[in-house]
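Following are the structures in question.
Readers should treat all values here as calculations from the given coordinates under stated rules, not as data from a laboratory. Keep in mind that what you see is a predicted model, and the values were worked out from it rather than measured.
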Structure P
Amino acid sequence: MQSNLTASAAILAGLVLDRALVKRILRRDLMQESVIYQDILEEGEQAKAQRIALNLLREGMAIDAIARVTELSVEQIQQLQSAQAQADSK
């Protein structure tokens, strides 16, 4: 509960305070235990994996190899490929 409150406070503080000040006031280890922090981190990792997958698709790498490298599912990569093809055709 404390880590969730700390992470929430950090997010709100970040709206109005300088990043360095927030880091100085709030303990990083408590924030990292927060489920909110973990969700944000996971979303960032997912977005990065998707960007890498798109780059590998553009390079012509096979979907199953991309799945192994990025840890995305074949279905997720196929969805990215379809979305990219639609964006390219516009």
Structure Q
Amino acid sequence: MRIYVGNLPWSVGDDELKDMFSSYGDVADSVVIRDRETGRSRGFGFVDLSDDAGAAKAIEAMHGTELEGRDLVVNQAKEREERGGGGGGGSWN
């Protein structure tokens, strides 16, 4: 199950995110989303746990937990919606 983790402190990286959830099962992947231009954390990330029961326990236990003064938002990740193509271009006449 893929888990969304929001309101992360800026100091949390991929490895710290993995460590936070490793007690709930095998973490297949963990990633903190970063700004493309600055490389700075955007304050959220995703964790993939191989065991759905463990993931459900992690969501229940971790949601609302305080980390460095921030209350974490933890829930099951939603599938990414398809974005439409780029905006309509104008005419260059």
Structure R
Amino acid sequence: MVHSTFNVSFYCRPSRVDKDGLAPVELVIIINGDRATINLPRKERLGTFKTALTSRRNSDIKDYLSAVRKKLDEIVTDMMDQGIILNAETLKSYF
């Protein structure tokens, strides 16, 4: 049996803040140490993003990230069903 790792993270990078104070939300996929980054079509304020993720309350940001994670899980399932080798770059291209 082969051991594999799969991790998904979301970031708003301070270095990418635009003149309006918004940064793009990034999806980072790591599979067996192979990393791929996808810029999502949403921008957030850094403070709002961090607060929403650490809060126990549901928010628009958390709902959005849950939907993205669900879509990603569906893609992984489809790829596995089709016998496609799963790595970060192929997952990124499917996404």
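Suppose you compute Rg and Dmax of the Cα atoms in Å for every structure in P, Q, R: which one lands on 18.1, 49? Matching structure: P. Looking at structures P, Q, R, which one was helix-only ellipticity at 222 nm (-39500 (n - 2.57) for each DSSP H run of 4 or more, over all residues; to 500) calculated from, given that it came out as -26500? This value belongs to structure P.
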